[in-house]
Structure formats: structure tokens, C-alpha cells
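Values in this text are rule-based calculations from the coordinates and carry no lab data. A quick note: this is a predicted structure, and the numbers were derived from the prediction, not measured.
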Structure 1
Amino acid sequence: MKNLSAQNISFTDFKLNGFQSLEEWRPFLFIPFFLMFILSISANSTLIYLIVSQKSLHSPMYVLIGLLSVVDFILPLLFVPNMLLSLLFNWNGISLTGCLIQMFGLHFFGAFHSTLLLWMAIDRYFAICKPLYYNKYMEISNFLKFIIVPVIRNAVLVISVVALAGKLSFCVTNIIDHCFCEHMALVLLACGDISINNLVGLLTAFLIPTADCILVTASYAVIFASVFRSGKAHRKAINTCITHLIVMSVTLTLALTAFLSYRIKNNFSPNSIVFVSTMYILFPSCFNPIVYGVRTKEIRQTFLKFINNVKVLPLSKETTDVTLNRTQ
């Protein structure tokens, strides 16, 4: 009867206790995560502003980069402020509803991030391998055909993951050993069978980021073959594609490591799992603006012009004031 009554109790409020074993050293994590958060927000907001404000950057490729920056801007906002407050002031409470909303936001925008990389690879494929068909297939009406299927896939899988998690009863404890509501970190606190949750979570991991990564790699393989056959005509595309693949591979490795660490026996400490889970979201948010901003010639030149204009404006005002004083 004691076990039965315990199972009837389901927690509706939780505490996010990521890195709790670090004890007095835990607040010091505020500094690196805060710096990464500021870098992500400032770099992505700058890139979004440049792409929106400059008509020369309104081509499909730069619009996709802008959308990627929007996703990279939103993802840290979903969990980093709460994580920083938890690290510094130990404010770590969250309701089950808030936890599920955060889980949905992180997984949905994370899936959209992966799909954007696939769309960018498709854009580069038509631009380099099929330039005569680029305008035809990259028109909004035609490009929507490439968008609708991945978006439906992402929405169905993410909603399934969150809905199944929301139906569980949580009677083990209300302490989540994580900095945000990661799917398996919450599900492992449930009483009863979680095999369906585990299966759907694995399917989501392999049908979205893994499948997208395979398709992106295949498209870039075709691009590389086309570039090498054509000589030096598109050789500059190699650098961007290789950097893109490196960042995507690192992100996918971190994501799959985090997903599988909850499902297979391993020697990872809880702190290591939390760190890897946090980095697969923060890492691309910090470095994508560098990869697609600094390394893209047109965006880099636009940014330098913007900086020069900002410097010239105060100087012009000061010169005007001096001229007026001399006239008087």
C-alpha cells in the first residue's frame, strides 16, 4: 500500500540542479556561460540587422543565414537566463508546464536549426552544380516544396516527444540533474514504463539531426566533386563548405553524445552530461555568426561598411560643431 500511494503522487514542480556536485565552485560557471550568452546574442542580432537592413543581402542564401541567426538568437534565450540565475543565486524552480514548454521550444528550434542547414546545402547545390536552374528552384513558390516536408516531420516528432512526456507521472524525485528541461533528464524521474518515450526520443534524434546531417554531407560531396571537376571556378566555396561541415559535425556529435548518454551504460559523470547537453545548443549559437558572417565575403564587407559609418557619424557631428563655432 505504501508503494501504491507513492505512485499516486506526481510532482508538478521541479528543481533544475545542473552542476550541483561542484558545490562552492558552481557560481564560477556563471562567467563563461554569461560570456558565451553575450557573444551569441550580440553576434546574431548584428547579423540579423545587417541582413534585414541591406537589400543587397536579400538573396535566398543570405535569407537562410538570417533565419539561422534568428534560431541561434532564440535558443539561448530559452534556457541560459534561467541557468545563469540558478548558478549565481540558486533560483532553480520550474513547474511541469514550464518545463514542457521549455522542452518543446528547445527541441523544435533545435530541429529547425538542423533543417535550415539542410536548406542551405540545397541552396549551395543549385548555385554551384545547377546554376541555370537556381532561379527556378529557389523561387519562394518552388522552394516551399523543400520546406513543407521537413517542417511537418519536425513538428510531428517534437510534439510527440513532449506530449508523451507530459502524460507521465513523476514520483521518483522532483530534482532534475540538468540546467534545462532536457527530455530524458525529465523522463527518467517518472514512475512506470518509459520505453515508448525512450524509443520516440531516439527516433527523433536519428530522423531529424542525423538524417539532415547525412543529406547535407551527401549534397556537399556532390558539390566538392563538381568544384574539383570545374577547376578553380568555385574553389572559394570549398572553404565555406568545409567549415560548415566541421561545425555541423561537432554539433551533431555533442547532441548524439547527450542523447545516448541517458540510454546506454557509460562512465560519464552527471556534470559531463550536462556540459555536453548545454554545449550542443550554445556552441553553434556562438560560432555560426563567425562561420557565416566573418567568412562570407559579402556579409563581411557589409559589416565593415556599417562599422565605418558608425565611426564617421560622431566625427562628422564633431566637425560640424567646430565649423559652426568658427563661423560664430
Structure 2
Amino acid sequence: MSVAAPPARRAAGGRRRREGRAALLFISPWLIGFAVFMAYPVLYTMYLSLTDYDVINDPTFVGLENYRELVSDEKVTLALRNTFVYTAMAVPAQLVLSLALALLLQRAGRAAGFFRTAFFLPKMTPPVAVGVLLLMLLNGQSGLLNEFLGWFGINGPNWTTDPDWVKPGLVVMSLWTVGSSVIILLAALQEVPDELLDAARVDGAGWWGRLRHVVLPIISPAIYFIVVVDTIASLQSFTEAYTAFFGAGNTTYSNDAALFYAIYLFQQAFEFLHMGYASAMAVLLFGIVMVVTAVQVMLSRRYVHYTGGPR
């Protein structure tokens, strides 16, 4: 024999249902946008990766053929190697420079606002313009960077033609847009308690000791965020390198050393119209990003400290 719920309980249940419907209504624009612009493209890309598709004709199902071709494609191996090497150089360089600039800004006093804006403005530069700027600044014969090195008697390398220096040159240009990381780290530095720094100073810790044992553990969440975001961005590097080395009619500069994975994917999709193969490449890149991010998340449990201590 069922017992009717008390009126107060029924009223509370009805109120929760109304609040749930209202919450769904408010987040529905995001849900629709996620479904249309993220979930559907990802699922359709996975489907296309199993087909032979040239945009013009209908997709033809070929199973795992595209993935088998990925394994034997030497250019895929080259592009992955270039991308990993670039990422291994760019992410630490960007982090170290960002932290150094943030530490300097912390001492800038009333001028900090001006310098924050000055450091962030290059981030607003279109990536295509950065690619063109790369050729102007890093030209082996007339580039400004080599002229600057010449003032100190240093014979600068051919940044844009020597395969050994192409990726370091791209790393140098990536430092142009560290402004957002500087702002994030500066905000984290301003949250470091002065009493902890004073206590470390009383205990005899010098500048390096305070930075290593007090500052870095406290700002480790911000560092972790920057490392994850910069790693994902570096693994997908495209615009600057493509503009500088693969632009229309560009036959002057060495391309293989700058052939990043995203560039080769773009070529397969939009130059050769191998859309199915490019989709398989995109799925592989998605998997690589997921694995690298998962490794970073696992490492964060040991090296990232939050307010309550290690996570």
C-alpha cells in the first residue's frame, strides 16, 4: 500500500524539477554549440578517417587503411619528429622567459601597468604577420638578429635555411607572444604571502632559495596550466611556420625542417584533397594530445601544490 508524499516534500520535488529545467534552459546555448561545433565535427572526423574521401566524390569506406598508411608514411614520421622537437624546445623556453619577465614586473612598481600592456600587445599580432616577421628578423644575411649578434663579434647562423637552425628560429619567434603567460604568472606571484618570504629570509634563504622553496611551489598551479596549454598549442603549431616556409610561391627556404604535423595534415586535406587520410592524421593528433595531457595530469599530482598542500 503506497503512502502519499507529504505536501511539503511534493512541493520541494516540484521546485527542484523547475530549477533543473531552468538550469538546462540557461545552459542550452552552450550545449547546442558544443554539439554542433565540437562533438559532431569530432565524430564526423572519426568516420571520415575510415573512408577514402576527396571532397568531390562521396566517401568510400576503407576501414583501417588510412591508419595503416600512416604507419608507413615517412613524412608523418618526419612531421611528428619535428613537432616533438619543437615542443620540447618551445615550452620550457616560453615558461622560463615568462617567469623571468613576471618576476621583473613584480618589481616594476607603478610602471607595472604599462609593462603589462607592452608585454601583452604582441599577443594580439596576427600569426601570419609573425611568420612574415620571422623572415625579416632571422634572415641569415640581413636579419636584425644576426646584425645584433654581429655587434658582439658573433657570426649568426642561417636561421631560415640551415635545417639545424630552422626550429630554434621558430622557437625564438614563439617567444614574441608570451605576454598572456606573463600576466598569469604575475597574478600568481602577487598571491605569494609576504610572511612566508619573510620567514624564509629570516631562516637565511637567499633569492634563489626563496624562489625554489617558497615561490615556485605556491605558483605551481599557474605553471602547470601554462605548461599544459603551451604544450597543446605547440603540438598544433601551424600558422607561423606555414607562412614563413610553405607560403604560396615560396621556394627559397628549406621546408623539411619546418614540416610540422599540422602543416602536413593541412597539405593532405586541402592541397592533395586526401580528406580521409587527413582525418586519420587528425584522430592520431587528438590521441597524442590526450596521452601527453594525461601524463602531465599524473605528474601534476606530485609536483603541483594547491592551497591545502600537494594534491
Structure 3
Amino acid sequence: MTYSKRKTLFVHLGTEKTGTTSVQSVLTRHEATVRAAGVSYIKAFRRGVCHNSLTRMMRDDHNDDLIREKISREMRYTQQRNLLISTETAFGKSSTKKMINVFQGIESLEIKPFFYFRRQDLFLESLAKQRGKTGNLAGDYLPFILARREKADYADFLCSMRRQFQDINWAAHLYDRAHLRQQDAVSDLFHQIGLDGLAVAKDTKMTANRTPSLPFIAALSECAFSDPSERRALLRCAMDESPAAFFKSGDVLTAEQREELMDGYRDCNAYMSEEVGVDLTKLFHDDVSWAGASHAITDPEEWAWAVQAARLEIERLTRMVKHASAA
């Protein structure tokens, strides 16, 4: 699999909740413009707007040769020197290691992996909210967050990858509006892959970004569903029919929980400060008022009222869903 001209494959690894869907949507919608500017957004194994399916395929070693062959074929026939793969499901020591190992089997290809990261409490909180929105979270958000603390240790991930792949230039970029190019995720990523100044429409506002509040989840967990589809149907109905108050999910972490969680990442953030040239200890720890950062419900009476109100709303929605199904 040798080519006359060496090409560069940028591998955008996410992470999740760092504007990946917006970026991927723009890349897909303006694919011809991006290609004309010198970057080919790889078509092979792209499902929808991204390459998340690659991660699933790579779990089976028998697919390695197929993956290399399809990407090699696309390299052979594209005129662009720079290529891009974008996924948020390959970020993690095992998944990333496998992906890079597969790509290294393609000759005449320089691999440049990079990822964006955000403050750990906000990142893990967003993952929990996403799980709540899809109806796959039963119980409290906090156990879910604590069980995934390792995922937000970006320094550990980066050090591990650099030890494993010493000939590859790894890059990490801070996902913080004040530090993004033009305060925009799309502009920043375009800068990373050599598309500075490319004018594209970036209106990628998501309409389904409502997340059930913790009282709503607590009330929902008391319901007996015959299968997960009923739970998801109820959530979809809630997003359309329920008051906005049931989707104000600022109640996830108290100030104390947030500060305690972030204390565990001080060493990580000190290392990442050197990596990105931004004092993350100051930005993520010292200058943060945790009481101001959290809007969690801490009053027991307010909590009981919120859960009861959500329970009554769920009963109303359940009747509505059953009536619609019967009709």
C-alpha cells in the first residue's frame, strides 16, 4: 500500500461534548468546499456525519485488513494531501491504541491525532446528562459520574499514547470558548487541519438538546417499564410536552461534590497546562467559585416538591403515550 506522495491523516478523537457534532455537521454539509480547500473528509466508514462506526468495527481484529484497504483505496484516488477522520467513540486508551495501530499499517501515511478537552466536572456532567436524555440512566447522576473519573484524566491518556507511539505527534486542545479560535469550535478545528480562513455557514444549532433534571430522573426511576422502548417513548413525549422546568439539569452536582471531584484532577491539569500553554490550575481550580458554578437542589423540601411534581407529570405523560399507542 505505497503511494508516490506521502499524505497526512488527521484523526480527530473528540472528546465527547466538545462540539464534535457541530464540527462534523459542518464538514459534511460543506464537504465539497472543504475538499476544494485541500482536505478530504474520509468517506470510508462514515455513517451519518462521523466515523463512530469505525470504533465498533475495530473491536473485531478480522476487520483490520478491510479497514486498511478501504482507506488506502480512498487515499489512492483523492487528490488532497490532507485527510480527516472524526469520531468521539475512539477516545480511550484501548480504543485509541487499536485505531492508531490499524492506521499505522497503511504506508506513506503520516498520522496526526488530536483531541479537545474541557473542565472535568463539566465534561463528566455532560456525559451523565446525555445518558439521562437518552433514557439509559436509572437513578442518580453522581454514581455515573464517579464511575467514569478515569475517562477525564487527559494527562494519563496523553502520556500513555506518547509512550506507546513515540513517532507520532499527539496534540491536545482546550475546549473553552475564551481559548478557541474566534471563540468557535468549527473555526478552531479548521485551524488545526489547515483550513484557516475558509468561510462556511456554521449554523448548527441543535434542537434536541434538552436533558431531564435529576428530580425528573428520580421520579422516572420509580416507573416500571416492560422494555426500554417505553422509557424512551416517554422521554420523547416529555421533551415535546413537559414544562421547561423539568429539563433544567443544573441540579446534577452540588458545589461540594464539584470541588471534591476537581481536586482529584489537580496533577492532571498541572501537566495539561504545560501541554496547551494555559494555566489550567488557575482556570479550572483557583479562580472558580464552586458555589456559583453549581445550581444543585440542596433543600430537602424543594427536592421533595420537585420529585412529586415530576411524578405527577410522568403519570400524565404515561396516559398520553398509552392513549397514542392504543390509537
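If P(r) over Cα pairs in 20 Å bins from 0, in percent is calculated from each of 1, 2, 3, which structure is the one that comes out at 24, 46, 25, 5, 0? It would help to have the intermediate numbers written out before the result.
On the way: 1: 27, 50, 19, 3, 0; 2: 24, 46, 25, 5, 0; 3: 28, 53, 19, 0.
Comparing all candidates, it corresponds to 2.
Thinking of 1, 2, 3, which structure, once semi-axes √(5λ) of the Cα gyration tensor in Å, for residues 153-272 alone is computed, gives back 38, 16, 10? The structure behind it is 1.
Can you tell which of 1, 2, 3 yields -14500 when helix-only ellipticity at 222 nm (-39500 (n - 2.57) for each DSSP H run of 4 or more, over all residues; to 500) is derived from it?
Details: 1: -25000; 2: -20500; 3: -14500.
Of the structures listed, the value fits 3.
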